[in-house]
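The structures come next, written out as C-alpha cells.
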Structure 1
C-alpha cells in the first residue's frame, strides 16, 4: 500500500504524538523503603530467646508486631549492631555475640538488607566478622559495610540494589570499632572523607537513580546532632548522596532537609535522618527504650531517570518487655501508633507499661514534630 507525501507526514506526526502521550502518561514506579534503627543483642535478650541452651533460639516474637509494617516495604533495611560468631559463648555488652537464629528470624520478619559497619563489627574478631557475613548471605540478605577481604569489597561495593525499575546505590560507614583492630583480610568501612569521596564517585559513575549512605556516627544518648554529623552530612550530599540515614546514638535525633551549595552553583537538597534510635535492645538509659522506623516512597516515571520523594514519615517503635509472673520475659518491638489505635493488639500489656510507652511516644513526637505514618 502506498501513501502520498501528505498522508505519510500525517501518519508520522500521529506516531510522534502517540509517543509523546505515552511518555506524558507513563506509569510512575514506586519504591517504598523502611529503615529501622539499632538491632541490639544484650544478654537478657539472648536468654529470653533461648530454647535449647547454646543451640536453639527463637526471636520470632520480638518482631511479631512490626512484621506487617516491614513486609509492606519493597526494601526494609536495619542496622545489625552485633556479631554472629556461630558458636557460643553468646553474650551481650560489651562484646555482642548473638546466635545465628537471630538472622533467620530477622529475615522472616521482613528485613531485606542489613548494614554491618558499626562500633561492634569486630566484637567477634576476624572469625566473627566473617561468619556474620556468611550467615547473612546464607539467609539471602543483602549486606554491606563489612567485607571478607579486598576482593569481596571490590565485587560488592557500593551495594547496588535493583527493585521495581529502580537502581539504588547503598553505602555504609562507622566512626570506629571500639578500639578493636580489624583482622586482615577482613574490612570494616570507617568514616574517612578521602575513602568516602572515592566510593561515592564510584557510585555516581554507575548511574544509579538514587544514592543512600547509612552512617554510624554521633555521640551516644545525645538528642541533637553535633557539628561533626552536620559537616559529614553536607560532605556526603555534596559528593553525591541523595539521602543520609544515621545510627549509633541509641536515641532519636532530628530529621532535616539539608541544603548544600554545589560546585556548579546550584543548590541540592537531601533528607538526613540523624539517628533512628534503637529498634530493639535492653538499654535502660533515658530515651533508649525505642526509636523510629523511617518510611519513604521514591517515585520515578518510566521515561524519566529523575527520582522524587513521595510520601515519607516516621513510625515510632517502643521496646516492650513482657514479664510474666512465672517464666521468661519476652522482648517486642512495638509500633506505637497501632497499639494506640487497637489497645487489645498486645494481650497482657499492663497499664504501667502502656504509660511508659506513651511517655516515650510523647517525647519523640514533641522533639521530632514530624509526619507520623501508621
Structure 2
C-alpha cells in the first residue's frame, strides 16, 4: 500500500472528520501522485510520517484521495464494505416500513463514491469514483446477499465519472432487466421507466417535502413546475387539492407523470404538459392563470463554483415568475438541490422574487433532505437540498 504524505498542517481538516484530500495538500516531492494507479489503496500521513487515515487515490482528480477509514488496523476491503452496507440498511429499516428509500448516500454513509436506491427487490446503484469502481464486484455481491435483490442495475453514466476518467455505462449486474421501477411513497404508487430515470430514477430526498406539502393544498389549485414524474403534484391531489397542473420539459417525464396519475386514479384532477418551465410560467401569467400554491423544484442551477452568479440569477428569476402566478395570500414551495446554494442563499433569492407592493414573505416551514440522505457532520457537501414553504402577503 502506497503512502501519501500531507504537507505541514494539512492533516487538520482530515483529522476533524472531512473525507476529501485535494492534490495541492499532498507533498508530491516526498510522495508523488504521478504513477499511482487510480483507485488504489493508500495511507495518509502527516508531514512527519504519522498515520492519519486509510483512503483510495486518483491522481487524475482534484480530489486526489478519499478517506475510507481512520483506524490503522481497518483498511478498506469487502468486509468493511459489507459492514457499512448493513449499518446503512439497519438505519433505513428502522425509519421506513416499506423498502423504498436511498440505501446508501455516499459519504453520508461512509461509503465515498457509492449511491444505492432501493425499489423493493430492485436496486439501482451509482458508482462515481475510481476507488469504489475497484470494489464494484464486492459491492454488488454484498447488496445482493443482504437483501436477496432480484435485480441490480448499475447506472454508471454520471458526469462525475468523467472527472475521475472512468467509462460511462449502464448494465444489469444481477437478474433480468426491469422495464419499470415501482415505488410506494406517502400511501401513493409510482412507476419510473428504468431507462428514463434521472440519476438513480426517483428523488427520495424530497419525500418529507412532499408530505409537508399536504398541509397546504386542500381545496387549492396547484401548479407543479419542473414536475418530473409528478411526485409533488400527485401528493397534492392525494391531500385534497382541487386541481393540479404539472409542467416539465421532458416529454417522456410528462407521459410518465400522466401514467402515474392514472395509476392512482387521480387523472380527473391532474394534468401535465410538456414545456420549458420559464416560458410556461410567463405564458400562464400573460393568460391570466393564477394558482393558490406553486411548487418550484428545479434542477441544480449551480453545479460548479463558476456557475454561482448565473445560477443565482436563475433561482431569482424562477421564484419571481412563480410568485407572480399566486393568488393573494398564495403559497410557494421553493427548493434547491445545488449544494453550493445555502438555505440562506435560497431565502435571499425568494426575497428578490417577492412581488413589488407585497407586505412580505412569511416562511412557514423549512425543507431539507430526508433521513435516508444522512448528513456527515464534518462534510457540509453531504447537505445539498434545501427549501421553504412560504406565503406571499
For Kirkwood radius over Cα pairs in Å, for residues 216-335 alone, which of 1, 2 scores largest? 1
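I have 16 for relative contact order in percent (Cα under 8 Å, 6 or more apart), calculated from one of the structures 1, 2. Which structure is it? Provide the component values of the computation, followed by the final result.
Values: 1: 16; 2: 11.
The structure behind it is 1.
Which of the displayed structures (1, 2) returns the greatest value of Kirkwood radius over Cα pairs in Å, for residues 208-287 alone on calculation? Can you show the working numbers first?
Numbers: 1: 13.2; 2: 12.3.
Comparing 1, 2 by Kirkwood radius over Cα pairs in Å, for residues 208-287 alone, the maximum is at 1.
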Figure out for me which of the structures 1, 2 the number 2, 9, 15, 17, 17, 13, 11, 8, 5, 2, 0 belongs to, where P(r) over Cα pairs in 5 Å bins from 0, in percent, for residues 128-255 alone was derived from the coordinates. 2
Working back from 91, 51, 44 (Cα extents along the principal axes in Å, computed), options 1, 2, answer is structure 1
Please compute distance in nm of label points 7 Å out along Cα→Cβ at positions 88 and 232 for structures 1, 2 and give me the label with the greatest value. 1
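Bear in mind that the values in this text are calculations on the coordinates, not laboratory data. Owing to the predicted nature of the structure, the values given are computational and were not obtained by experimental measurement. Cβ atoms are built from the backbone, for glycine too; each structure is taken alone.
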